Structure I
Amino acid sequence: MLKQQKLFLSMCIPFRILLVLIAKYLSHKYLAYMGYLMLFPAIGFAAIYLTNSRKTGLEVFGGKIWWNDLRPFHSLLYFAFAYNAVVLNNKSAWIYLLADVILGISAFLVHYYV
């Protein structure tokens with residue numbers, strides 16, 4: 001297994017799962033705050049994709065970032081979470097973050113094993 005694969009499976013995915021769990025079990029009165037916080041990655045994913053500003057990074061040890069084309073989907077899912085958490089005050093907003101985890105794992109499996 002490559003270093004970047006280990007890093008993805010041991011850091012990125014567990015962190016995203018942690019976000020899902022926090023969003024799911026967070027007190028309803030704090031959900032909007034998390035929604036506002038998740039606007040940062042939503043905007044970040046979109047900005048990086050639109051400016052084409054990050055083709056490589058430390059997490060791939062100088063290699064090409066293979067998930068660049070997925071950034072718009074990550075961005076949309078984080079925006080959907082934020083909208084549901086802030087505007088709709090929807091306690092099920094965490095499902096959008098779960099969808100992001102599923103997207104990430106699926107893309108990883110396709111990229112490396114299909």
Structure II
Amino acid sequence: MRETVLLFNIKDKKRAQELQMICMSLRIRVRLIKKEEYFQTVGVLAGMKEASETDRIYEGEELADEMMVFAGVTGSHLDQILFMMRKKGMKRIDYKAVLTDTNSQWTVPELFKELEKEHAAMHQS
């Protein structure tokens with residue numbers, strides 16, 4: 001699978017362009033995922049050949065925050081993306097995931113819900 005970054009709920013066009021430029025400088029494909037696509041599995045959105053598409057269209061609420069998924073991205077490239085985001089002074093994206101065999105089968109809302117749980121657990125006082 002080609003290195004791909006999936007971006008969700010990035011409302012600021014300038015921010016989306018900056019993220020795209022960072023990834024493209026590393027020859028990483030970027031997909032800005034539309035809300036209507038949220039019933040597709042994350043694997044389908046990332047371009048996994050073995051993943052099955054659905055005809056369902058998501059009409060629910062938008063995600064509560066931005067989300068970023070790294071699909072097939074090397075550890076070195078992942079580190080470089082995060083470093084360049086910090087270097088440019090970009091606001092952090094709190095909900096990030098690396099595509100796995102397990103989460104590749106989840107829909108976008110399912111993945112976001114899991115990341116929310118992890119984020120809350122990490123930030124408990």
Structure III
Amino acid sequence: MTFNKPPLITYGMFIKDKTRKFKGDIFNTQNWKYDELNDEFICPNNKRIGFKRYAYRNDRYGFERHFKLYECDDCSACSLRHQCMKPNSKSNKKIMKNYNWEYFKAQVNQKLSEPETKNL
């Protein structure tokens with residue numbers, strides 16, 4: 001028996017991430033443009049959601065998760081606010097990104113898109 005195989009375990013949203021509906025949803029922050037030079041996201045209304053601070057939280061298993069928090073300066077007059085945010089939200093749009101998680105998701109996507117593994 002050989003245990004010298006790479007792990008091929010999908011993450012929770014693996015199948016949904018591949019759907020046309022998911023990829024075409026302009027209000028899904030994963031589909032927003034990212035300006036790497038200025039470290040900010042660009043929303044569907046072309047507003048900039050800039051980096052504000054680093055954050056962390058402990059999950060239910062006791063692991064510390066590190067995030068980068070991005071926040072728009074002013075969403076109050078945005079014509080797309082009702083589609084982009086929860087109805088009674090009093091704050092501006094916020095995005096929390098865990099780049100460690102994004103890295104491992106990319107690794108899984110790459111492995112599972114290779115010809116010898118994509119049909120598993």
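Identify the structure, out of I, II, III, from whose coordinates helix-only ellipticity at 222 nm (-39500 (n - 2.57) for each DSSP H run of 4 or more, over all residues; to 500) was calculated to give -20500.
Working: I: -20500; II: -11500; III: -6000.
Label of the source structure: I.
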From the coordinates of one of I, II, III, distance in nm of label points 7 Å out along Cα→Cβ at positions 39 and 79 came out at 4.2; that one is structure II
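None of the figures in this text is laboratory data; all of them are computed from the coordinates on show. No experiment lies behind these values; they were computed from the predicted model shown. Cβ atoms are built from the backbone, for glycine too; each structure is taken alone.
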